[in-house]
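Structures given as structure tokens follow.
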Structure I
Amino acid sequence: MAASFNYETLFDYAGRTKSAAKLENQMSQSDFWNDSDTAQSTVAELKQLNTILKPLDESISAAGDLEALVELVKEDDSLEPELSAEVTRVEQLIDQLELTSLLSGPHDSCDALVSIHARDGGTDANDWAEMMLRMYSAWANKREFRLELLDRQDDDVAGIQNATVAIRGPWAYGYLRGEMGIHRLVRISPFNAEGKRQTSFAAVDVSPEISDEDPDVEIKDEDIREDVFRASGAGGQHVNKTSSAIRITHFPSGIVVQCQSERSQHKNRATAIKMLRSRLARLEEEKREAEQLAKYKLQPKTGFGSQIRNYFLHPDQRVKDQRTGHYVGNFQSVLDGNLDGFLDAFLRWKASDSAPAPVDE
């Protein structure tokens, strides 16, 4: 009875099950896809619920099967390999549920806006920023999340100066928020004729994509300035012929956002406002977290300006997170979007009361 109470309380099992059944009923209606935007939102909501309900249902069922298998092994020890395999499977399910329980922030269930900025390192930094854009896109594709490029500024030589992409899927912000900070690449520069080793940096900023109706974020007209400019980059005949791109400056916070992904100035403005709302929501979340940590005289474990991870291609291949110590010896695998080890390690590290950052090169 105690175990049943715990999982129902921790995950609101009954409430989520009821919500999932309601959504499934909506999706079974003949006119469900008449409103495409609403339909996609409903599908995304059900998918998010199922990320908790499915492994929870499997765990509950597997626990019962495991008890029965233990009794069978007592009578027939040849079944021990099967028992061992089942124990491993149940442990993996519980491990995934444990990670899900760590996604408890006020915006963790939201979609994510990921911005990547080239920093020190010249052309190598621009190239590195574009490599990172592909890395996060690959991670999203592996999870079958939706991607939307909101803004991109190409460099004149190679790579990008900056880019912002919306990544939409269950717990996208909760998983990706730990990527915020400086990412350092060390490699033999492909842009250096002498083949010298180059260190370059890219900064990642992650914000929750919140609803326009969110009462916690208010944007006053007198607090912002809007500038229009001509779009640049890929876009055919439209590029540089109309001033459709929008840049918004928010005076109280100093936040600047811009969007040029649409041909319509109106659509770019709407997207830029959404980006600003997301950044402000993240700012408020950071303030609340800092106030909470201050009570215990602890320092925040994240930050846009802090170096969080090193990526090495020379003298050997390795990627290591400076905060958690998580290490991968295959550089290309990480660039191909296999980031879950880093994301999971960050969730566990952040949940700990205090943890000194491992020393790295």
Structure II
Amino acid sequence: MFYKKILRPILFLFDAESIHSFTFFFFRIFPFLGLFLRNRISRKQFELPANNSFLGLKLRHPVGIAGGLDKNAVALRFLKNLGFSFMEIGTVTPLPQIGNPRPRLFRLKKDQAFINRMGFNNAGLEKIELRLRNRPKDFIIGGNIGKNTQTSNDDAWKDYLTCFKGLYDSVDFFIVNVSCPNIKDLSKLQNRDELKRILVNLIDFRAGMPEKRPILLKISPDLSFIQLDEVIEVVTETGIDGLVATNTSIKRTGLDCSDERLKEIGNGGLSGKPLSATSTAVIAYLRDKLGENYPIIGSGGIMSPDDAVEKINAGAKLIQLYTGFIYEGPGLLANILKAIHLNQRGV
């Protein structure tokens, strides 16, 4: 209640991107604050038995942080101390890039949502890989990889392979991001032939490595069933290890935000509560087509414990928070873990 009644209104007085940068700088300097908050919120709920294995990775429980929240891996220890089981860094590109012009991150408070058009802003492969050398050893980390904006789609596979090679010894699994709506023509890489080219090159490199790092594909919530079927064909043909469903959306249906405000904001990917039902539907469709055991991470619109349980019941093996974490605060994690535990017991 302290977060939602007192702290969040103060944080939301400031520009969304500026306050995000400030808080993550603070988290980087004071990582022990995560442990303090964890213990203050509910120590008992973090002690719930949860033996989770996902693609050979041992996790304390099925709840992690989605890509984009900590693009440059600056707050790993804070988020681990707060109680998350895993996190996704990035999107990481071979070269540093500043992304799209600001402002590029917008709150839709009535909708409990964000619109962003960050544009893969990140510190670049070299600096992020160096930072990961000091990562917490008992915290599972996924590397979300993409292409630099100036790289053509014809050469995109080279950027993905460069990041894959560069992060291979520094992360536990990979997320291939071809579905972000904020990079020009990136979504075209979700087409069957383009996608297969990227994935086959990654798999070929991995075949020569002593350890197998799982490869997951992050997909858009805006794909039609026909497009989802094409993704499923690529998944089957290449044998990649899993899917992340879903990324942000370019759709604007059913929002309380005014048309005038949406026009003022402009393009970008929508995240948060309006995405919840669509993301869950995509997960359920993939689960039905790919079978009970295929690894799927659920992401998109998890704003409450009920949303988390819905994702798991739809077929997600793990779930990720982003917008819900910002709107609901660190207490959301403890409440979700309790709800998952009760759901597993059939309560």
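Values in this text are rule-based calculations from the coordinates and carry no lab data. Please read all numbers here as calculations on a predicted model, not as lab measurements. Cβ atoms are built from the backbone, for glycine too; each structure is taken alone.
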| request: Out of I, II, choose the structure whose coordinates give mean count of other Cβ atoms within 10 Å over residues 127-134 equal to 22.2 when calculated. | output: I
| query | Given that P(r) over Cα pairs in 10 Å bins from 0, in percent, for residues 39-230 alone, derived from a single structure, equals 8, 24, 24, 20, 13, 8, 3, 0, which label among I, II identifies that structure? | reply | I
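Given structures I, II, which gives the highest value for FRET efficiency 1/(1 + (r/R0)^6) of positions 31 and 71 (r between Cβ atoms, R0 = 41 Å, to 0.05)?
Values: I: 0.20; II: 1.00.
For this comparison of FRET efficiency 1/(1 + (r/R0)^6) of positions 31 and 71 (r between Cβ atoms, R0 = 41 Å, to 0.05), the top structure is II.
Have a look at I, II and say which one yields 6.2 for distance in nm of label points 7 Å out along Cα→Cβ at positions 87 and 247, as calculated. Please report the intermediate quantities before stating the final value.
Values: I: 6.2; II: 2.2.
Only structure I yields this read-out.
Assuming -15000 is helix-only ellipticity at 222 nm (-39500 (n - 2.57) for each DSSP H run of 4 or more, over all residues; to 500) as calculated from a single structure, say which of I, II it is.
On the way: I: -15000; II: -12000.
Going label by label, the one that fits is I.
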| query | Given a computed value of 39, 28, 21 for semi-axes √(5λ) of the Cα gyration tensor in Å, which structure among I, II does it belong to? | reply | I
